[in-house]
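Below are structures written as structure tokens.
What follows is calculated from the coordinates using simple rules that are stated; it is not laboratory data. For clarity, every value in this text was computed on a predicted model and none was experimentally measured. Cβ atoms are built from the backbone, for glycine too; each structure is taken alone.
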Structure I
């Protein structure tokens with residue numbers, strides 16, 4: 001058997017494991033800026049560990065008033081819990097429909113700049129309006145009750161959900177879109193068969209995530225009389241019935257955990 005030539009020696013690979021990392025001037029300046037901002041916020045908020053430690057007995061006293069929970073409000077708990085779920089569900093459904101339309105128009109790869117840029121500004125404006133302000137507007141417009149809560153959730157959620165939808169469409173693979181356009185497909189056909197089929201799982205996941213947030217936010221709406229379980233929480237707090245507040249709070253925690261786990265299970269199935 002003939003002797004084969006020996007393979008050439010492998011070139012040494014430069015190793016950077018033992019090379020000391022140099023801190024750039026930009027990183028150092030960024031670190032200093034963060035420290036300065038934290039110090040400014042600390043001073044501005046008058047944060048003191050001593051004051052926090054002194055408040056612990058009062059916090060313990062507050063929670064002590066909630067024990068044991070008052071279970072005589074079971075009927076109120078059941079009714080208000082269902083109303084809260086209804087507000088979150090209907091508000092999410094309305095916002096999903098509006099966000100789908102606005103998200104399509106806000107996608108930079110599907111519409112010209114004179115269309116998608118104003119829509120993006122509109123979505124940003126909706127996200128910037130505080131939830132409580134929207135609730136007060138709708139309560140004054142349609143009166144107290146769950147209808148104001150549904151409208152508040154729908155409008156407020158559209159700002160964020162529309163942005164998520166637009167980003168999902170913009171991240172779609174452009175090859176199928178170009179192929180459909182080259183064979184003369186209409187804009188709606190391109191959306192239906194080129195973009196929507198790619199991003200449908202993302203849209204569902206974003207909608208479920210927003211539903212979780214809407215459920216939590218619908219609890220805050222009760223503070224301004226927009227219905228739901230939050231209305232009874234603030235009612236009992238104002239009348240110093242903390243044992244009833246404890247019952248409602250426990251139900252809220254269980255409801256949020258159940259919805260969060262269900263949403264997580266559905267999103268996991270969509271992967």
Structure II
């Protein structure tokens with residue numbers, strides 16, 4: 001909106017005034033350089049951390065590929081079983097409802113839960129898995145997660161909940177490592193069937209083949225993978241903090257010259 005025109009130029013448009021104020025209030029070049037150098041050092045630290053993160057991922061992948069060369073793969077069907085425990089007594093409420101993301105995480109549900117009966121919902125205990133059978137329109141990824149918390153939660157009865165029959169034969173975190181790999185996503189999409197909606201059924205999941213070494217080896221690899229996931233989250237937090245700190249740096253550079 002124009003409130004005043006001088007010399008034929010639209011000097012009082014809102015956008016022009018914002019630009020003018022920013023330009024006239026710019027700190028000296030030396031101050032700008034100081035804050036830019038500070039920002040660049042933060043970015044460099046984050047990128048260095050990220051490179052170390054990728055090295056750790058290579059360790060996990062290399063370990064798995066070495067196992068696949070040295071020992072035969074087995075179907076996971078004999079090692080896992082369905083869990084169909086329902087929330088009949090309504091012990092778990094709305095705060096306990098979880099969805100499953102394509103990032104292989106349990107998330108707070110995004111569904112409208114108004115007047116929803118929670119008694120048919122499945123209970124997911126710690127170290128139990130849940131996945132969504134529908135794989136179409138998921139960007140080639142399968143929504144599957146492990147409840148790696150100390151608390152039980154509940155999910156829609158349209159999901160599939162399962163667990164390792166014996167954690168000393170198949171460590172849940174070790175199995176989750178395989179579910180997190182891009183190879184599993186490709187396999188699941190290839191083995192999904194349907195017309196309007198393609199689904200990756202329980203029988204197909206049981207046919208997934210992985211190397212199953214001794215429990216000590218499984219736990220060792222799983223621990224490395226856990227460290228990778230922890231550092232991955234730290235890296236995401238660092239990037240978010242750098243993004244959030246930019247306005248603060250700009251404000252600080254302007255106030256320094258007052």
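Summary table below
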read-out: Of the structures I, II, the one that 1.43 was derived from, the read-out being Cα Rg over 2.2 N^0.38 Å; value: II
read-out: Which entry (I, II) yields the derived value 0.05 for FRET efficiency 1/(1 + (r/R0)^6) of positions 145 and 185 (r between Cβ atoms, R0 = 30 Å, to 0.05); value: I
read-out: Among I, II, structure where distance in nm of label points 7 Å out along Cα→Cβ at positions 73 and 121 as derived comes to 4.6; value: I
read-out: For -25000 (helix-only ellipticity at 222 nm (-39500 (n - 2.57) for each DSSP H run of 4 or more, over all residues; to 500), calculated) the corresponding structure among I, II; value: I
read-out: Structure responsible for 3.6, with distance in nm of label points 7 Å out along Cα→Cβ at positions 65 and 129 calculated and labels I, II on offer; value: I
read-out: Winner on mean count of other Cβ atoms within 10 Å over residues 81-88 once structures I, II are ranked, highest first; value: I
read-out: FRET efficiency 1/(1 + (r/R0)^6) of positions 89 and 137 (r between Cβ atoms, R0 = 30 Å, to 0.05) derived as 0.25 - corresponding label from I, II; value: II
read-out: For 1.29 (Cα Rg over 2.2 N^0.38 Å, for residues 105-232 alone, calculated) the corresponding structure among I, II; value: I
